[in-house]
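Take a look at these structures.
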Structure 1
């Protein structure tokens, strides 16, 4: 018999509105916040439900944090909860990028943005490093097999700078076959989505249809965290369609990093630059709709069979792989962001403060880092 939730749907929506408004740090930090707040502090979501959601979010295409939010909304309030939680999570940052996009177009660029990003990007590395550390301790423990999987994914993600889906799936199968040898095999294929990457661009006179088609592909066929979508966007937005130049694209990535909520919300900023407010709406809907569908359709399967020993072992393996990939992504971001002594110091100080003072809020550190970054750039 399913237990009644300890929270109302309104409370859940308010939580995700707050997270979407104040949740800095990208997908690694956001999934860490959800575990800390909903599993550890509020105890609204069980650890098993969280791990199932994280595993499903890693297996399905689309942005990791948004998918996990949708799944957690589904846990007790099904499709209505999933829908409203997803909207609440994405809406605040979408409004923010619209405002920034308007200002960017009005003034022909944001010269101060690089100075802000200099500090914010460094602090973000500290935040996501702490989030990755806590996820690792919580979910892997002393299990040697899970540690091997974690290290393999961390190394391969760092070397290739992308998350390799087939290795993540193999990790789940390896733990499944080791810890709970199955009597059946074919059912496992039901949770593995198909990838059809070789889709040709649509040639049409409608800019909105082009935007819808391209960003649907981005949402439907890019796996992993929101950071994984950046190379795909660059190939289409700059190289294929030539909607933005190099500097505009870099500014779009910076906007994603200095705003809270999912990193993928940069698609709203890009859509605004390409075709105004409606372009932003089309880009955001096209990106997030596939991940919504790929989350709620398999969700009943995970809810129904998630406690089966074989499924639980598979989920443990995928979770370890997902956390390893996240750790690798932290290293990749650090390599690109921490370029001198001040950036290293900002990142290390941020991480130290978070580990030492548990009640310090991340937005305060982000603001401090932004101001410090501007000060350092102006003095240099």
Structure 2
């Protein structure tokens, strides 16, 4: 990677003296095969890994090109905080804009590039920003030698920063664009100016809304790079697909957990798709809440809390105060003594008494608390014994994030 960067820097400095071949040339579509190496900066002792990449290149103007690269290699991925133990396929897809130092066609054409990329490793997805420089060398037979050197800046916690260097060979695909040949005397044009097609997309400039960028008939000659049916000139995010309602940009994902805000029940907390975008609740906290629920007591046939309950309720309040995103569901239950109507009313009153204590005495917002009573409809033990009835007279506490 060090020698690759030095070679590119040398060519950048020296190429300004090369004779231009055609300053009006727009890069034809090419397809290339590369070998590459990646060196991760998160772990100093982690060795560089090699892989294979494909890239597609298409010119917009004599100076600007679109570059799309798909790279793959098998490795144990070094995340930002730890090393993944297994070995899986790492796929990286990025789209970037190349800005050439010298416009048009040259034997040696250095460039800078930057864009946006997405990676997939096992079940993890990440975003990165590829930025770097490169060199394109024209070889005989319309063959190109391509050299890239980048640093891939992580944009999500599932992505690690790393250097990326590649060397590849590519060839022109599709229809070639005719080159403009300079002559001593300019011949008189045989076609009217309305038939001129600067970008070679088959749409005359007089009808082309984007005459310098090859485009589609459906968009009056303008390109749609990301294929989201929104032309680049109207697309706020032309390299990433998105809906028209968001002007072509992807759905927002505030916590960068891979679950868009519209589907994320916890948009400010990184979580998992299986839990609707919320993080899992630690088992130790769940056990602590369950133990506290078993130590909530009331006066017989009443909904007045006994002082023996206060320590358990203090522990519940402490858990809620430590994590302001947690919510608590309070469920009251009775045994089958008395009428169903009385049991239902008593269970609701006892659950509400716990809610009011946490709110008035401990300052927990009512928006984070909910209560319900179930009477004797959900026994956990046999109501035919004294011990069973004691177990059925209970309050259950459940934590959730949404």
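Just so you know, all these numbers are worked out from the coordinates, no wet-lab data involved. From a predicted model like this one, the values you see are computed outputs, not experimental measurements. Cβ atoms are built from the backbone, for glycine too; each structure is taken alone.
Comparing relative contact order in percent (Cα under 8 Å, 6 or more apart) across structures 1, 2, the highest value is found for 1. Match the computed value 30, 60, 11, 0 of P(r) over Cα pairs in 20 Å bins from 0, in percent to one of the structures 1, 2, and report its label. Of the structures listed, the value fits 1.
In this comparison of 1, 2, the computed figure -24500 for helix-only ellipticity at 222 nm (-39500 (n - 2.57) for each DSSP H run of 4 or more, over all residues; to 500) is attributed to 1. Computed over structures 1, 2, mean count of other Cβ atoms within 10 Å over residues 47-54 reaches its largest value in 1.
When distance in nm of label points 7 Å out along Cα→Cβ at positions 71 and 359 is calculated, the result is 3.3; to which of the structures 1, 2 does this value belong? Label of the source structure: 1.
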